[in-house]
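What follows draws every value from the coordinates through simple rules; no lab data is involved. Source: prediction; values computed, not measured. Cβ atoms are built from the backbone, for glycine too; each structure is taken alone.
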Structure 1
Amino acid sequence: MSGNDAVEVIGTIGMFTLVIAVIVTIIVQVARTARERAVVAREGEYRRLAETSAQTQEGIERRLAEVGGRLTQMETRMAAMERVLKDVE
C-alpha cells in the first residue's frame, strides 16, 4: 500500500463518516419536527374539546335554570290548587 492509497482510504472513510453524520442529523431533525407537529395538533384537539365542554355546560346550566323556573311556577300553581280544594271541602 502506498502513501497515496492510504490517503484515499482515510479520505473515503472520512467522507463516509461525514455523509452518515449528515443523514443522521437530517433524520433526527425530521423526527423532531414531526413530533412537534403532533404535539401542536393534540393541543389543538384538547383546546377544541375544552371549548365544546364549556359550551355544553353553559347550555345545560341554561336549561337547568329554565326547568327550575318552571318547577317554581308549578309549585305555585299546585299550592293554589290545594287551597281551592281545601276551600271546596
Structure 2
Amino acid sequence: MNYKNANEILPTELVREIQKYLKGELLYIPNGESTRKKWGECSGIRKELLHRNQEIKRRYIDGHSFEQLSSDYALSVETVKKIVYTTKLAA
C-alpha cells in the first residue's frame, strides 16, 4: 500500500472538508467491495484445494475407500465424504 498526498489527488474543497475531521492524521480508504478478491485467490491455495478435491472425488469413483483417501490426504473421513459429495468434476 502506497501513501498519496491528498493535496495532489483530491479537490481542494474536499481536502479542507476532510481536514475538519482528521487534522493531519492518517486516513485509510479501502477498495470497494466489488474489487475485493475471494479467499485464496492471491496465494493460489483456492486452485490447489479445488484440484485436490477433484482428485479425491476421481479416486473415490475409481474405487478407493473413504478410509484410504482419508489416510492418503491426512483428512478426516467426514471431510473426505463432504468433498466427494459436494465437489463437481471439471469437464
Structure 3
Amino acid sequence: MSHGRLEKQMILAEEQIAQLMAKAEEADSTPLEDGLSIPSEIKRREDRLVQLKKAKAVMEERAKVRFDEETSEYQEKLKKREAKEKSTGKKP
C-alpha cells in the first residue's frame, strides 16, 4: 500500500467510525439493518485504523532509513570527487 493510499484509508476509517457512532446514537429510537452489530463494526474499524497507523509508522521509518543511506552515499561520492579534483587539479 502506498503512503498516499494509506492516508486515504485512515481518513475513510475515521469517517466510518464517526458514521457508526451516529448510527449507534440513532439506534435507540429506530431498528437496525439486519445483521448489523454497531459495536463490532466500530471495533473492527478501530482495529483497522490502528493497523493503518502502524503501517504508516513502518513506512515512515523505512523512508527515513533510505534517506539516511542515500545521503551517506551522496556525501561519500562528493568526497571522492573532491579527492579526484585535488589529485588531478581538474574539476570533474
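Below, the figures for the structure above:
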item: Among 1, 2, 3, which structure scores highest (criterion: FRET efficiency 1/(1 + (r/R0)^6) of positions 5 and 45 (r between Cβ atoms, R0 = 41 Å, to 0.05)); result: 3
item: Given 2.09 for Cα Rg over 2.2 N^0.38 Å, calculated: source structure among 1, 2, 3; result: 3
item: Source structure (of 1, 2, 3) for helix-only ellipticity at 222 nm (-39500 (n - 2.57) for each DSSP H run of 4 or more, over all residues; to 500), computed value -37000; result: 1
item: Structures 1, 2, 3, by distance in nm of label points 7 Å out along Cα→Cβ at positions 21 and 69: label with the highest value; result: 1
